[in-house]
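Several structures are given next for inspection.
All of the numbers you see were taken from the coordinates with simple rules; none came from a lab. Since this is a predicted model, take the numbers as computed values, not measurements. Cβ atoms are built from the backbone, for glycine too; each structure is taken alone.
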Structure I
C-alpha cells in the first residue's frame, strides 16, 4: 500500500491546540479494515503522547525547571511572539 500521512496543529487557547490528521492512500488497496485499524491506533498514540506532554508542562510550570527554554531554531517564532505581544499590549493601552 502506498500512502501519505500528514499531521498539522495550530494553537487555539492556552494549553490547547487544534490537530488535524490527514491520511491518503491508494484506494485500489483491498485492506481498508487494516488501514482503519492502523490509522485509529496511530491517532490514539498521538493523543496519548500529546496529553502526557501537556500534563508534564502543566506540572512543571510553577517550578524553576518548568520555565520555557528556547533553542536557536525557536528564534524567529519567539521574535514574532514578542512582536505580537507588544502589538496587543499597545492596542489595549490605547
Structure II
C-alpha cells in the first residue's frame, strides 16, 4: 500500500507505478506476479495502459466492469469503516 497526500490522478498513478510498484514487486516476487486493478478512469487511461503493457507484458489481469466483491481492498475498507464508526460512537454522549 502506498500513502500519498496529493489527489490521485493518472499522472500521480503513473509515478507511483514507476517509482514504487514495478521494482519493488519484481524484487519481492521476481516475474511470478500479476497485476490487477479496477476500472477507475485513471487506471484505464491510455498512457497508464501503455505503461502497464510495456512493464508487465502478459501479467495484467482483466477486470469485469462492476465487481466490488472481487476487489480485496474492499474488505480492508469495510473493516476500516467499521472501526472508525465504532471509535466515533465512543466519543459521543
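If helix-only ellipticity at 222 nm (-39500 (n - 2.57) for each DSSP H run of 4 or more, over all residues; to 500) is calculated from each of I, II, which structure is the one that comes out at -18000? Intermediate results must be reported in sequence, preceding the final value.
Working: I: -18000; II: -14500.
Going through each structure in turn, the value belongs to I.
Ranked by relative contact order in percent (Cα under 8 Å, 6 or more apart), structures I, II are topped by II, which has the highest value.
Identify the structure, out of I, II, from whose coordinates Rg and Dmax of the Cα atoms in Å was calculated to give 19.3, 62. Label of the source structure: I.
Given a value of 1.7 for distance in nm of label points 7 Å out along Cα→Cβ at positions 25 and 57, calculated from one of I, II, which structure does it belong to?
Values: I: 3.0; II: 1.7.
Computed on structure II.
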